[in-house]
Structure 1
Amino acid sequence: MAKSNKPIFWGLFAAGGTVTAFLTPVLVLLTFFAAVGLVPHLLTYDALHAFAANWLGKLIIFGVILLSLWHAAHRLRVTVHDFGVRADTLVAYIVYGIAGLGTLMTLVYLLRI
């Protein structure tokens, strides 16, 4: 049986889709509250900075961004294939490379907080 890296990407895709599906509506609602001036104490700069400065907060933020990026990368790869682009290896390198770069940038920025 040939070895494949498909389970890794499908796992990241599935986990990212689940996390994004649960968290995106909440983030939209919180952004709406902030836009209309109903900012609860937990959404103030000091509270969010304290959350991002904590190691657990960094881990949560990193996980959400990582999974969302890899979900979007895989979804984009499949979409490009559906549009008729058959250079799948090139497309995979590009979209997964962007997701990897975004993951690395997220890690660097979180460690700087």
Structure 2
Amino acid sequence: MQTEQADAAWLDAHHEFSIAELVRCSGMSETDLRELVDCGALVPNNPQGAEWTFGADIVVSLRTAGRLRADLELEPQALALAFTLISRIRALEAQLGELRAQLPRRSR
């Protein structure tokens, strides 16, 4: 329970993660993360910087992709595709939630 609370504190929308922090909180290796960057699936906030940083919004998608990689023994390219699709689904779900919130409520 305490770990879940610590994870929740880390997922501040404005927090930026170094690659080392992503390794710790995503469960993926640094090699996996660098391969995702090389494939273009994972884009650092500062691609030209000395040390890459990433937004907190990708952590949940990375965890899911990491579990899929472990369960299905995905190759790097398949992992990149899975991560891209998971991220897109999460973005579409968020957009759908925002649109639903704008609809007038129906009385029951």
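Given a computed value of -20000 for helix-only ellipticity at 222 nm (-39500 (n - 2.57) for each DSSP H run of 4 or more, over all residues; to 500), which structure among 1, 2 does it belong to? Comparing all candidates, it corresponds to 2.
On mean count of other Cβ atoms within 10 Å over residues 55-62, which of the structures labelled 1, 2 is highest? Before the final figure, lay out the partial values.
Numbers: 1: 13.4; 2: 18.1.
When mean count of other Cβ atoms within 10 Å over residues 55-62 is calculated for 1, 2, structure 2 comes out on top.
For relative contact order in percent (Cα under 8 Å, 6 or more apart), the highest value in the series 1, 2 is held by structure 1. Looking at volume of the Cα convex hull per residue in Å³ over structures 1, 2, structure 2 comes out largest. Who wins on distance in nm of label points 7 Å out along Cα→Cβ at positions 23 and 95 among 1, 2, i.e. which is largest? Of structures 1, 2, the maximum of distance in nm of label points 7 Å out along Cα→Cβ at positions 23 and 95 occurs in 2.
Any read-out appearing in this document is the output of simple, stated calculations on the displayed coordinates, not a laboratory observation. Please read these numbers as outputs of a predicted model, since none were measured by experiment. Cβ atoms are built from the backbone, for glycine too; each structure is taken alone.
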